[in-house]
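Colleague: What follows is a set of structures to go through.
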Structure 1
Amino acid sequence: MSQRVVITGIGIYSCLGENLEEVAKSLYAGKSGIIFDQSRKDFGFRSALTGMVKEPDLKNFLSRRQRVGMHQPAIYAYMATKEALEHSGLDIDFLEKTETGIIYGNDSTAASVVEAIDKAKEKHDTTLIGSGAIFQNMNSTVNMNLSTIFKLKGINFTLSAACASGSHSIGMGYLMISQGLQDRVICGGAQEINAASMASFDGLGTFSVRESEPAKASRPFDRDRDGLIPSGGAATVILESYESAINRGAPILAELIGYGFSSNGDHISNPSIDGQIRSLNMALKQAGIQTNEVDYINAHATSTPVGDGSEARAIFEVFGEKVPVSSTKSMTGHECWMAGASEIVYSILMMQNSFIAPNINFENPDEDSAKINIIAETREQNMDCVLSNSFGFGGTNSTLILRKV
């Protein structure tokens, strides 16, 4: 018997703010989190633009022993998860006595690896690298740290799927709970934001070079877009069976009713309209709804010439021209491994506060974006059902559908 899956807590640490309240205000105001980072230009970056994400000091929350194995992905994820657990009414005593899982999206830990190797080269002695380095260096760093800190006893693994990692982590948590294998799973996505993690990406020439106007550089769907802007942080979503949430009197923020996925099976970096359409249709079929029941689409659109055009065509093919669409990446830049999770948090904040966040910097449509209903300014609107797309390198596609309860 399939279990209903609901969201009982969310947490966010991003360039739009360090908590839910700050982020909701930024979304409503259409406030950009993009800055010019001189250190990147000095490093040799083609583009010095980035989402500004401050690294928090965890000394007030965790012991030195708990912190030693944490680098940026785990640090950001801790902040988002701490807020999500508080939001959901979960504490460590409860978590230690129950079976709560964690499936977190993360696809790199570049800076910590570079730091460890540099230290070994300098000292000529691997024993001086430090005991925490191995736990910082592994892609499973978020899961191993958070499962230990929060005393989690359920499923425990990292999901690595490029820029769809955060979305697929929520999808896998959804499947675990719907099949009765877990009552509760902590899901999310984390993205480090440092030169080491973004240098090779910058080398591809896919970043915007509109450096004189950082806040206007991310322009999803706009005719004059010239590339994405890297960003990061972490977002956490607490998934729970409806029965479990009701039994413990937890707040129910939304129900997750559909998860669609596909693989393009084609080019390693170019998008596929066919793959995106299959993901969209699968999510709609699983949710058991018609296209006219979706009130809003939070698009993957990253501000790249090819990617945005492909998604606009896929949305038009499936939904036509009426459904409101915006890309919150116009404000955040591309949050990469965390994006699929953060955009679920952003969508829930919109649902709760009855507004659609704007696709800022959308001034001139191209032939593809002109066919769909892109929301360029904040719109007051009640929303009962929202859809979020995430597409990644390697042709991995994920679509999630949420509904108010």
Structure 2
Amino acid sequence: MGIYSCIGANLDEVKQSLYDGRSGVGIDPVRTKMGFISPLTGIIRRPDLKTLLDRRKRNYLSEQGEYAYMATLEAFRNAKIDDVFLEANDVGILYGNDSSSVPVITAADIVRNKKNTVLVGSGSIFQSMNSTVTMNLSVIFKLKGISFTIAGACASGSHAIGIAYLLVKNGLQDCILCGGAQEVNPFGVGSFDGLSAFSTRVDAAQKASRPFDKNRDGLVPSGGAASLVVESYESAVKRDAPILAEIVSYGFSSNGDHISIPNVEGSRKSLQMAIDLSGLKLSDIQYINAHATSTLLGDSNEAQAILDVFDNGCPLVASTKSMTGHEMWMAGASEIIYSVLMMNNDFIAPNINFEEPDDVSALLNIPIKRVDMEFDAFLSNSFGFGGTNSTLIVRKFKN
């Protein structure tokens, strides 16, 4: 695994932030100057790639592509995958990404203002396409297996892992790099701000993301990138790879309803499908990393779906978005990494900023402080605009 997020630029930093319940949310002064209703965002620094990539490769990378490159370097290093292995094997890539705003806007401005398309530059097209991450990483790392982008809104990263799981399980690929990436700039989320989708709790930025709390007032946008190497057991053992966890099942559904308002039925179907396919008992799942973004209706509907499926006997439920904000296209992948880090280090991070439950969240088992405990399996939800739902179940690897 590899991670580049607002709570840490690598796995060790992220693990410590989760353990401490540290928020990565802050105020972006640029958004204030631009007239945003909410200047809140996950604070993440752009990496310096000058010593890592040549100028042309850097020119082709979008912002989120830079984050994905850094996360992938860490993931391949930790997976003991080097250039020799990549050259000799058909490693695939499936990455979740559903926007690339800045290069599109920049190119349009140049054409309108300069009346000259040549001035747009050679890197623009490779930065602006939704497939920017997969096309760039597949070239940089010389990946020769399956390669395409999953654009499934805020479930993109989770669906990427789910599709990788199915391909490996069915013997069509032995090893796939998968994950999710999200740009962190004002242009990527301006329309969300205009819809008043974001928290305006600017007087206490790190308390603004409040999943399941009665007084939540909207989500906090965030981003970065998360990379995971999904590999068949046989392939991993053959090359003596460090196995971190096992993907047990992938559930999915579509609400077939409102384009932006989630419902209970779609969430419940995704959860139930993952559980039915996992072969696990409900009691085997000891932690749920909820999608819960800190929106009024979304959090309540997910809470109800969890209660319906677990028959009011639910395990610990928390949303790491309380610390990271909503990492959007990245979230489904990063939250698997967050959960694996917790599972392999025997703790469950707190759902910070949960001070007063609403009628539904009061029925959930939500930890407000870190819980030090061993657990062997978790479930992770990711839901997105258009009613797309994804649920993954992962368990601790045991020989």
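A short reminder: the numbers here are calculations on the coordinates, not readings from a lab. What you see is a predicted model; the values in this text were computed from it and never measured. Cβ atoms are built from the backbone, for glycine too; each structure is taken alone.
Colleague: Which structure, out of 1, 2, was mean count of other Cβ atoms within 10 Å over residues 118-125 derived from, given a value of 10.6?
Modeller: 1
Colleague: FRET efficiency 1/(1 + (r/R0)^6) of positions 46 and 126 (r between Cβ atoms, R0 = 41 Å, to 0.05) computed as 0.75: which structure among 1, 2?
Modeller: Structure 1 accounts for this read-out.
Colleague: By the measure distance in nm of label points 7 Å out along Cα→Cβ at positions 62 and 286, tell me the structure among 1, 2 with the highest figure.
Modeller: Checked 1, 2; max of distance in nm of label points 7 Å out along Cα→Cβ at positions 62 and 286 sits with 2.
Colleague: Comparing 1, 2, where is mean count of other Cβ atoms within 10 Å over residues 150-157 highest?
Modeller: 2
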